[in-house]
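**Q** Read through the structures below before going on.
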Structure P
Amino acid sequence: MKNLNRENTNLTATPPIKIVQFGEGNFLRAFVDYAIQELNKKADFNAGVAVVQPIDRGLVPMLNEQDGLYTLFMKGIYKGEEVQEKELISTIVNGINPYTEFDQYKALAHEEELSFVISNTTEAGIAYNEADRPDMQPPSSFPAKLTVLLHERYKHFNGDENKGLTIIPCELINYNADTLKDIILKYISDWKLEEGFKNWVLNANSFHNTLVDRIVPGYPKDEIEAYNKELDYKDNLIVTAEKFFLWVIEGDEELKAKLPFDKTDLNVLIVKNMQPYRTRKVRILNGAHTVMVPFSLLYGNETVKETIDNDFTGKFVKETVFEEIIETLELDKKELEDFANEVFDRFRNPFIKHLLSSIALNSVSKFKVRVLPSLLTFQKENNTIPLHLTYAFACLIRFYKGTWNGKTLPVQDDASIVNSFKEAWNLNDYTQTATTVLANSSFWDEDLTKVEGLTEAVAKAFEEIDANGVEKGFNNFKGSFVNS
């Protein structure tokens with residue numbers, strides 16, 4: 001079987017680099033790079049992507065071995081019809097690791113046709129790190145890296161306002177572009193960079209808040225032989241995704257002209273205000289994902305579909321969404337329920353094996369953004385904490401203990417966070433552990449021990465989970481919860 005590269009696939013001609021993309025993971029490759037390919041095919045966009053590896057370890061070496069090429073498989077139920085498609089994605093023309101190729105990274109700022117910056121560095125990626133400095137090669141945080149790149153472009157083109165960039169972050173935090181811009185401006189101030197550069201950032205560049213929606217299980221390692229049989233080349237970067245696609249970008253007519261998605265079949269909405277779409281999606285779809293991961297892994301499931309199909313775990317997640325999450329949202333209830341039903345159909349996609357472990361990354365920051373607002377709003381509106389969301393919260397904290405029934409759990413988070421949980425569990429007292437974790441405002445942006453009844457309920461859930469397992473533990477917890 002031949003190796004996958006541009007020579008073997010007759011794709012030696014590459015478009016100019018118009019996009020710098022921070023992140024080379026499954027989601028960006030199955031979402032953004034696919035979308036750019038559609039623009040190239042349908043709208044003569046003629047854009048190449050240069051991928052920047054945001055951390056010191058990543059997929060850039062493997063990506064470069066395949067000349068940026070990989071296969072995207074899209075499978076699922078779409079508008080009532082079964083869909084199975086595959087496409088060789090060829091939009092990535094270069095991959096750079098700034099930790100080993102810093103000069104090449106800075107040289108991206110010199111690209112004449114560079115127009116866009118797109119990113120997905122997880123919710124934890126758009127953050128300020130006071131240790132970052134402009135002379136680091138590179139700074140650690142994504143916003144600091146981008147500040148360095150923008151400054152290099154400003155200097156190289158002598159502040160030419162026509163060389164500003166359209167910056168479209170895809171991290172799943174609210175007001176992602178506004179937050180990114182504020183952090184960049186803070187670096188400019190802290191690093192004492194010139195006033196002209198600050199004005200160039202503000203006037204020549206544009207920042208666009210976004211919402212992205214596509215389930216991307218990623219590399220199908222358990223079914224790789226079946227996927228390989230569909231190819232006549234060796235591909236180490238196969239990525240799987242559902243057919244569903246939604247990208248909401250805040251922008252105006254000028255952005256619509258820059259990104260002519262109206263010439264494609266993709267569901268890309270360029271709107272003045274994306275908040276209604278964002279709230280619905282993050283609280284229901286992403287919220288359900290984040291709720292189910294620790295809870296369902298502790299129960300013994302491995303995939304999203306197993307979770308939804310199982311009588312106990314499926315009922316738990318559905319009741320969480322329909323009885324607690326939806327009740328906290330201000331949009332039309334029928335619209336929310338219709339969206340939720342569509343989400344559960346997507347979770348049941350028979351073609352995608354979406355491993356719970358693959359969406360366990362940074363679960364604390366995800367819970368804070370996706371689930372905690374529903375829990376706190378429910379408590380505020382009903383003067384009582386929600387049953388399912390509280391139990392799911394306890395499962396999250398129990399998950400971060402790291403082991404369950406003698407097995408190691410797939411905890412993936414910053415070392416300082418993992419160590420904090422380890423210290424809390426070493427207290428060997430459920431109430432003290434619950435108090436310590438809930439009081440940690442660096443996790444939740446507030447002291448959650450002040451939420452009436454939450455600490456006691458979480459400690460009770462710990463006791464039931466450890467003594468009786470997730471299912472019986474929940475039934476006991478529910479009984480004590482109702483009678484409390």
Structure Q
Amino acid sequence: MELKSFSINRREFLQGATATAAVLAATEGRAFAQNPDMAAVVAQIATQHDATVKILQDWIALPSIAAENRNYPEGPEYMAKLAREAGFQHVEVVPTAGKSGVFATLDAGAPTWLAIYFMYDVKQFDPKEWSSPPLEAKLVDKPGIGKCIVGRGATNSKGPETAVLAALHAFKASGKKLPVNIVLICEGEEEIASPNFHEIVFKSEVEAALKKCVGVMIPLGSQSLDGSVEINLGAKGVAELELVSSGEKWGRGPKHDVHSSLEAQVDSPVWHLIQALNTLVKPDGHTPAVEGFLDKVRPLSATEKKIIEDAIPRRSEEGSKKALGVEHWFNDESWHDSLYRLVGQPTINIEGLVAGYTGPGGKTILPHRAVAKIDMRLVPDMTAKGTVELLKAHLAKHGFGDIEVNMSGGYDPTETDPNSKLVKAQIAAYRKAGIDPLVWPRLAGSWPGVTFTGAPLHLAAGQFGLGHGDGAHAPDEYWVIDSANPKVAGMDGAVKSYVEFFYSLA
């Protein structure tokens with residue numbers, strides 16, 4: 001089977017696309033001038049600029065971190081408060097077996113309903129790694145980029161989501177009705193792979209509201225630093241899990257840490273885990289070797305191949321390598337072949353390995369326990385549940401049935417028709433802003449969109465939004481407030497893009 005894909009940050013593949021507008025603001029002005037109601041709404045955006053920035057700063061100061069059980073129930077309650085202030089008439093906190101979600105509706109009396117997906121949770125952080133405190137959301141000047149807010153969640157995803165809320169505030173302030181009705185679905189466990197998201201979506205009244213929608217929009221600062229934009233027609237699925245090797249479960253090795261000199265006569269659970277991990281990929285250290293792992297991989301269609309071929313000339317290999325800090329693609333493949341691999345190949349990745357002592361100096365012990373954090377990225381027609389079962393069967397077959405496999409979350413891949421009303425509205429909105437978007441078959445990353453795109457809803461779903469940010473999951477995460485580049489929207493431009501999208505969809 002020919003396989004083509006590897007995992008990478010979505011923005012790093014936007015480096016080579018060329019924005020068609022010389023100045024974003026000028027083209028935005030021409031688009032908005034065509035509609036008096038729209039112009040009235042847009043006129044409010046600049047007047048509320050400071051208030052919008054304050055909303056984002058205050059939100060960053062309240063981090064909800066599911067993995068740490070941090071700020072629950074404060075997180076969902078605050079999300080509900082933001083929705084009410086933005087004009088949603090019905091807002092409720094939806095309990096789940098884990099962290100609560102939020103469901104809200106805004107009925108403007110329009111014929112078209114749009115769903116919007118928010119995550120209010122953020123990733124963990126270590127303040128020592130940041131140049132600016134991660135919860136203070138300070139405005140920082142970044143040379144060549146502009147004035148930015150630095151803070152955890154700034155770009156993933158509170159910056160873009162604040163822009164959506166600000167667009168709704170602009171409608172309220174102008175006294176104009178939205179051209180679409182909105183169903184808002186929020187979760188607080190995205191960063192732990194959304195284990196209970198289905199409980200929110202398939203609550204009876206939520207599901208009924210979603211069935212009226214033409215699609216689901218996910219706010220995203222989609223612009224690269226050259227102003228270009230990508231539209232993804234899907235995303236890989238993911239299964240996140242821990243593999244645990246212990247002397248207790250193995251029945252060999254110590255049941256508590258012992259002196260390392262005893263390695264001469266006692267088995268090591270750490271080496272046992274490493275040997276198990278080594279069976280998961282082929283000797284190239286890359287290709288999945290789990291039996292049956294590739295059996296359900298659907299080959300790329302002719303349409304997908306054409307989309308890739310049309311997009312490759314607009315992508316910069318040099319820019320991507322620089323952004324990633326790499327000099328070679330896997331197996332020294334060509335840029336062309338590596339991009340096919342990015343879209344079409346599932347992966348098995350080691351996120352982290354923890355065992356024994358990792359502090360300063362040495363501590364001569366033989367650890368009784370070792371843990372590997374694993375993620376597996378999935379392509380159609382793979383399933384998260386089925387893939388985890390294959391992994392368990394593989395470990396058992398190779399003599400590692402004692403290794404604990406604890407799945408923390410996951411979901412299947414997503415797909416959206418390029419001819420859907422949602423995608424056509426995205427393209428129209430970008431083009432009205434003077435940007436010719438690059439269409440790409442599948443995001444290499446993941447989000448729980450299959451809950452919307454799969455049965456029984458079968459909704460179109462996709463990310464949208466102007467603006468730029470970077471550093472998701474990393475120190476010094478940022479979101480651009482005032483852009484130094486006229487081709488890249490700042491916060492006000494991001495807000496305008498959602499106003500334009502609502503009208504384009506209507």
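**Q** Suppose you compute Kirkwood radius over Cα pairs in Å, for residues 261-380 alone for every structure in P, Q: which one lands on 17.8?
**A** Details: P: 15.2; Q: 17.8.
Going label by label, the one that fits is Q.
**Q** I have 2.7 for distance in nm of label points 7 Å out along Cα→Cβ at positions 53 and 349, calculated from one of the structures P, Q. Which structure is it?
**A** Only structure P yields this read-out.
**Q** One of P, Q was used to compute mean count of other Cβ atoms within 10 Å over residues 277-284, and the answer was 14.2. Which one was it?
**A** Q
**Q** Supply the structure label, taken from P, Q, corresponding to mean count of other Cβ atoms within 10 Å over residues 125-132 with the calculated value 16.1.
**A** It traces back to P.
**Q** Okay, moving on. Work out which structure the value -9500 belongs to, where helix-only ellipticity at 222 nm (-39500 (n - 2.57) for each DSSP H run of 4 or more, over all residues; to 500) was derived from one of P, Q.
**A** Of the structures listed, the value fits Q.
**Q** With relative contact order in percent (Cα under 8 Å, 6 or more apart) computed per structure, which member of P, Q shows the largest figure?
**A** Once relative contact order in percent (Cα under 8 Å, 6 or more apart) is tallied for P, Q, the winner is Q.
**Q** One of P, Q was used to calculate distance in nm of label points 7 Å out along Cα→Cβ at positions 101 and 341, giving 5.0; which?
**A** Source structure: P.
**Q** Have a look at P, Q and say which one yields 1.8 for distance in nm of label points 7 Å out along Cα→Cβ at positions 109 and 133, as calculated.
**A** On the way: P: 1.8; Q: 4.8.
This figure was derived from P.
**Q** If semi-axes √(5λ) of the Cα gyration tensor in Å, for residues 181-324 alone comes out at 37, 23, 18 when worked out from the coordinates, which of P, Q was used?
**A** Of the options listed, only P reproduces it.
**Q** Figure out for me which of the structures P, Q the number 0.20 belongs to, where FRET efficiency 1/(1 + (r/R0)^6) of positions 197 and 237 (r between Cβ atoms, R0 = 30 Å, to 0.05) was derived from the coordinates.
**A** This value belongs to structure P.
**Q** Quick check on the output: 12.1 is mean count of other Cβ atoms within 10 Å over residues 221-228, derived from one of P, Q. Which one produced it?
**A** That value comes from structure P.
Each reported figure results from applying straightforward, stated rules to the coordinates on display, with no laboratory input. The structure presented is a predicted model; accordingly, all values stated were derived computationally and were not measured. Cβ atoms are built from the backbone, for glycine too; each structure is taken alone.
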